[in-house]
Structure P
Amino acid sequence: MPAEPLLLSKLNALDRERFVAALATLFEGPPWIVAELWARRPFASVQELYQAACAIMWAAPEGRQLELLCAHPDLLGRAALAGTLSRPSTVEQSAAGLDRLTADEIGTFTRYNAAYRERFGFPFIVCARENTKDTILDGFATRLPNMREREIATALGEVEKIAALRLRDLVADDPPAA
């Protein structure tokens, strides 16, 4: 994540390659949403950009949506334990306190991750920056009984929240003209 967010006017002016690179961490996995987003420029506000990105995600065929969900790392999974998470995911999991768990808590997360992935076929996704380890564990328990269709929608809703926070870190509206 850049130290200072990129101004929206600068983002709007980027060619496709640089635009995709600037927003590469907005969503996990291949940048198909961001690549499609480029064609919808210019955006009048960061909120408009965010709404367009979410619209692309929701309008995608279920297979594309599932690819997006499957690109997310498990919470406190192998990548986190090995230190190979993306920078945004590392920051997000740390914000929820997942970098400070006991061995028993790690075991609990591992069991929940396995049960969730077995039931739904994709990792448990939650906006970690809006949660704590306890609310995340409660979320596993609450969401595991869901029907698959409902859980896909719930997970995509969490992706929206993650993208909103990441976008705020990446892009800022231009200051008003004086």
Structure Q
Amino acid sequence: MDKQQNKSELRKLYRRQRADRFNTESWLHILSASELKNATNVASYISYEFEPETSDVNQRLIADGKKVFLPRLLENNDIQWVSWNGSSENLTKNEKIYEPIGDAVEVELDVIILPALHVDRMGNRLGQGGGSYDRALSRSKAFKIALLHYGELTSEILPIQPHDEKIDAAATPEIVVRF
């Protein structure tokens, strides 16, 4: 089995496990991390289905005076960042994902909060498989932190490919682990 097939099988397994044990938790504790305290421009996302919930984090970032940017998926599966003011009126649904309405901006991000299915102890992230975040992460010097449910931070090394980008930290509902 090649790495791509192995990653695909792992995604299926991890999605099933996530759905089976889904719990609504909060990741507000990440806001006490120095990287987020000192940030001005923060990229985040609107969670869906069984992803870690981001609504309270996003609203608190805005309330704290941070500029929040959300991803919008392009036809080539790349991501562009759009400023978001926290209003659901400024979102549109693209299949399962809510995306921001507005003009894309070129901005130097301080922090990128991103989704992941699993992260290993080396900072390797297994995402949904489109490579969108890997493209965006490769262009950014921002502090990159993935949100995970319990049990999704693993000591087993995940399969990686040349285009995969490492992250700087992962957060479960209780802890932040830096790599």
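Every number in this text was worked out from the coordinates using simple rules, so none of it is lab data. The shown structure was predicted, so the numbers you read here are calculated from the model rather than taken from an experiment. Cβ atoms are built from the backbone, for glycine too; each structure is taken alone.
List of remarks:
- Origin of the derived value 15.3, 48 (Rg and Dmax of the Cα atoms in Å; candidates P, Q): Q
- Identity of the structure behind 1.2 (criterion: distance in nm of label points 7 Å out along Cα→Cβ at positions 110 and 142, calculated), options P, Q: Q
- Identity of the structure behind 34 (criterion: relative contact order in percent (Cα under 8 Å, 6 or more apart), calculated), options P, Q: P
- When distance in nm of label points 7 Å out along Cα→Cβ at positions 54 and 166 is computed for each of P, Q, the one that comes out at 1.6 is P.
- When helix-only ellipticity at 222 nm (-39500 (n - 2.57) for each DSSP H run of 4 or more, over all residues; to 500) is computed across structures P, Q, the figure -6500 traces back to Q.
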